[in-house]
Every structure is written in structure tokens, then in C-alpha cells.
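J.: Scrolling down, you'll hit the structures one after another.
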Structure I
């Protein structure tokens, strides 16, 4: 889906602050540069993250929310919603499906970006349980919840949020599951800057830029792009 196809609004649903920036930050920047409205729905506050033991755990949620808002601003995104679920214990529930369906009905996106709901046995870090749960709940929210006017009837009756059908879902797929790639060579600097706004998560990563270039370079090669290009990969699903 492109601007030529009428792409106007995108909603990115992730488990934690910084997930969108690692998985699709370059793509988000290309969309906002083209005038697409991008919104974030972050399921947890990331309150189990961080590496500084001197920071009280009670402060982490607020810190990570602030970091995500600053990172979003770098990429041209101002609409950032946090659902407030517990980091590290996320599960697919009726309530989570409803809350993501609410976000879909509020934003009314043409396209949704989500985590993969499937475990990758070759990537432990890429199969965080919270990511899997957020991905599965988001897929359930796309079908059938958000489009079914009789699902979660309180969303319409109490909040005026009518049913909405998402046309496409892009699953963040950094490995060989991808079937679509976005060239993010020119937006890489902003992706990196967004990730560096997540100070509590990335300040200790002295090799962050090299790591990202290697990772995105591998995806660019899989896409058949020339050497030196960088790309983010997705599995694209038609969900109409």
C-alpha cells in the first residue's frame, strides 16, 4: 500500500516503548515525510526495562513513556497512546483485544504495523513473549473485533467508535519471513536518533549504529538492493 493506493493513516501497535523504533522507525519516517498520519499504540509502559539499578522502579514507566514520545517526535509522530498493561506478563485477553480494537476504531487506519504473533526459533530476542502476545491480540483486533459492530458493543454505545476495517497489516519481519522491504537508507539517521532518545535502553550500546547497519544491510541484500543500502522488512497481509 502506497500513497498512490490512498494510504493516509497508519497505526503501529507494539508491546514496549522502543519496539517501533527498532522494528520500523525508518519506514515510519518515510511515511511521515510523505504526509501520512502515523499513530502509535504501545501496550505496556516498559516498566520492567532499563539497566540502571539506581533508578527507582516506580519511575521507569514515566521515563520510558517520555522517551517514546521524544523518539516519536524525531520521526514526525505526535499521536502516542499507552495502554498501561504490565511489562513482562502480557497475555492475549478479551480486554487487550478490546483496547487495541478501540485504538483501531479511533485512528481508523488504512494499514496496521504489528509484531509477529509467531515464535521464531532462530531468534530468541525477536520472540519476546510480550511481542508474541501483542501481535496475536492485534491480529484478533483487526479480525474480527474492530470491524464487527457487534463486538465490544460498549465501544460504539458508550464511546461512539463505529466499526472499522483495516485494509492491510504489515508484520515486522527482520528475518527471511519478509516479503516486502522498504529502503530506509535516507531515513536511517532519524531511526538512529529516535533510538538514542530511549536513553534508558540504548545509552550503554556503544555499537548501536554498527549493529543497526549490519541488520538493515542484511535485509537490503535480501530485498536485492545494491550494496550500501539499508532496508526494513515486513510480511504484508491483505486483511480486507
Structure II
């Protein structure tokens, strides 16, 4: 039985005080979240220690939004997986489309990041997805297939079992556009099929999240699809009411 997951990526939003208030609001409403749904929140680095204290014992899991591709050393401004593990952080979002687009995050770097996260017992949430040009030119399967094979096929089955995959239709992030449930399901099924090339039946146990403008109005339809196991939520994760409502959409 695959885990149902609703993960909130706060991105570069909220100051520490605002983040703490949001975490308190969510922790105080966990009784409204179905018992079989796992909530994950990913605040900015500056908030992690404070938020970790707030959500301790609540059932909410803590994620970072990124980690360095080096273990330690003279890398000013970077945050290592070992540092995150000391917070402690349970998950780490890697390969988000914004990291790939704005900060030249490559599959080669992601291989290093995933290995370092796993070495610190942090579960990676690997993002894959296509932009509008790649979708319209019919290259979406090639792009997503390469992102999976180049990064995740380097893992052992034991390591892969700790990974969550998030599909991001890049053309739908922050644009108000959303992939139809059928479009999203098509790609989620493709991701699972691609994973099965290397990992066989284990692919059926991997949670694959939808990450393109998921909100209360469309979450129920998306989550009803066979291969969609939850959402990686952006803007709607910044409002407790919306985030809780999405968790109730199964």
C-alpha cells in the first residue's frame, strides 16, 4: 500500500515568525487530517530549527528544500545533508524545477545530492518534469525518462525504497494552469513504468506526487487517479486552511 502524502513547499516565503505561526496552525489541526495521510512541510533553511520544535510529536514531518552536493568544506552559503540531519530533517526536496532553471541544477549534481541525503538517513523527494516547449514538441517522455534514469537508476533497491518522486509540469507552476487529471495520470503512470525497468515490483510501492498548482478545488480529482499518491504543494501550502483541505481530498 503506497503512502498518501501531502507535502508543502514554502519556497522563499514567510519570515521566521510567520513560519512558526503557520507551523503552529497546522500542528493544532492535525486531528482534521486523515490518519492515513502523511503531512510534510518544507520551510526555508532559516526556519527549520524553530519549526522542528513546534511540530515535534504532532505527526507532521519536516523537509528541507535543498541540500549541497558536497559533504562539508569551503562552500560559502551551502547547507549540507549532515547539517540538515542535525536539525533533524526527515525529507529533502531535490531537483525542483526552480533549482534546475535558475541555479543550473543538473542530473549529475542530483546524483551526488541524493547519495549524501541518503547517507544521512534523509529521504529525498526528487522532482522531475517538462516545460511547455518540451511538452508541445513531444519531448516530455524523453526529458522525464532521462531525469529518472540518470539519477534514480544509480540507486540500489534499498535506497530507492526511501525516495519519493514528484512530477512537476513546469508549465503549470505558478501560472494558474493545471494539468488535467488525465494528463497528470499519464505522466505518473509513465514514471512508474520507467522505475519498473530498474526496480521491478518496487515501482508499485513508490509514492509519486503531483506538483503543478494543486489546490483544494482540484486535489480530489487528481488524487483519485490510480498513480497519483498525493501532492507537492506550493502556494496553497502557505495557508493552513488550504493545506488542511488538500489533505482531506482523498
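J.: Given a value of 2.2 for distance in nm of label points 7 Å out along Cα→Cβ at positions 111 and 191, point me to the structure among I, II it was derived from.
T.: Value 2.2 for distance in nm of label points 7 Å out along Cα→Cβ at positions 111 and 191 corresponds to II out of I, II.
J.: While we're here: Going by distance in nm of label points 7 Å out along Cα→Cβ at positions 71 and 87, which of structures I, II comes out largest?
T.: Largest calculated value belongs to II.
J.: Taking mean count of other Cβ atoms within 10 Å over residues 39-46 as the criterion, which structure among I, II has the greatest value?
T.: I
J.: Between I, II, which one scores greatest on distance in nm of label points 7 Å out along Cα→Cβ at positions 55 and 231?
T.: Max of distance in nm of label points 7 Å out along Cα→Cβ at positions 55 and 231: I.
Read the figures in this text as sums done on the coordinates, not as results from a lab. All values derive from a computational prediction rather than experimental measurement. Cβ atoms are built from the backbone, for glycine too; each structure is taken alone.
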